[in-house]
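The following blocks contain the structures, represented as structure tokens.
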Structure I
């Protein structure tokens, strides 16, 4: 339930952000341009790395969530863009069932600062290997297919899969079958993960395919591997995007 609440709160923050930015969605990936301006990336350059717990990206909440130095001075380009819209809560970014940790500059083990990612089709950057013609949602009015209640925004990502701020769903093979899994969803809740959708609702989805929840790695797991005919991956594809022109 705590996890659902966190996902809900973060998706509300995501919506508040677009309300205040003329309907434009926050960028889920870095380095994207619109009208010759950089689209702001929601996590401010953060890159989690399970194999290196001392890396500040894993634990420095001041820098990577609040966007300030330890003395409270604002740092340009750092901090999570949804933080002010989430009631200045640092906890909503992390699923309580994620047991991975960072090691802070005092040598203490602390919970990692984020376990959630945004769909790569929601706020860009899409995925080249899926082929051309897929819709990337940049504005709140873009959700025509598969529609706001069928397009996921946030999810819990596995601790050994999560790195940047977007979760890739490779659409190659749609609508016949799945072909390739790039990033892996979490399975902290009895082989299920929390998802939130563009219409604001959240759900916990249970995984059926053993390939979706391999044993947790000590470091980072192998990403971007073949996964033909998976009901789990197909479900995520179904809830991600459609070809431009389809309804």
Structure II
């Protein structure tokens, strides 16, 4: 697989990962997947508990499937890659490029809250996301975090993901790993998608990509409207809640 390029995302989720996969798939050179099997989620919690098992997952399950692909660029946009799987991939001699996909933190936290994906507190939040009680880069006093609202835990998680991306760049950069900053807002037009393709040197669009380029930005992707809470987030409290989280992060554990 040494002659192929590998693109993976470091991101929160609810940040446009499926949309990004569809955008990357427009390019002829790219095999783009969102959350294909074998999924990182199948062993995410095991990796949090015992980081070394990520290597076993790559060797026994993930890499053999990826190796079957024929296109020169493999891209996967699962938000779980950056939660313990990057380091072991590099240790195996595969040097990926990381796409630090960002969406506005308040918009992302609000989306997580609406879906009851509360880090460390709800079933979905524990299953797929990191919390202040997991190993992390933005430690806070556990007692303080326990008193936070659901929204504050979601907001902390967004800050943690940015810190994690920065740390991966610092640690893996000297080993050849490049980190590309990608803003979801910049991909909302055909011009934005083409600009990303040029920046990543992905080459021309496929015939299918040329047909879809004009319509993709107008499509809603992975909205999950039917899964969202019916109650409303108290918008008037968000500034204060976010300030409390930032202050706790600044104090540390």
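A short reminder: the numbers here are calculations on the coordinates, not readings from a lab. Because the structure is a prediction, the values reported are computed rather than measured. Cβ atoms are built from the backbone, for glycine too; each structure is taken alone.
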Query raised in the report: Of the structures labelled I, II, which one yields 30, 23, 16 when semi-axes √(5λ) of the Cα gyration tensor in Å is computed from its coordinates?
Result: II
Report task. Given a value of -3500 for helix-only ellipticity at 222 nm (-39500 (n - 2.57) for each DSSP H run of 4 or more, over all residues; to 500), point me to the structure among I, II it was derived from. Result -> I
Query - Computed 1.6 for distance in nm of label points 7 Å out along Cα→Cβ at positions 24 and 208 - originating structure among I, II - result: II
Query raised in the report: A value of 34, 33, 6 was computed for Cα extents along the principal axes in Å, for residues 152-199 alone; which of I, II is the source structure?
Result: II
Query raised in the report: Looking at structures I, II, which one was distance in nm of label points 7 Å out along Cα→Cβ at positions 144 and 184 calculated from, given that it came out as 3.8?
Result: I
Requested in this report: Assuming 22 is relative contact order in percent (Cα under 8 Å, 6 or more apart) as calculated from a single structure, say which of I, II it is.
Outcome: I
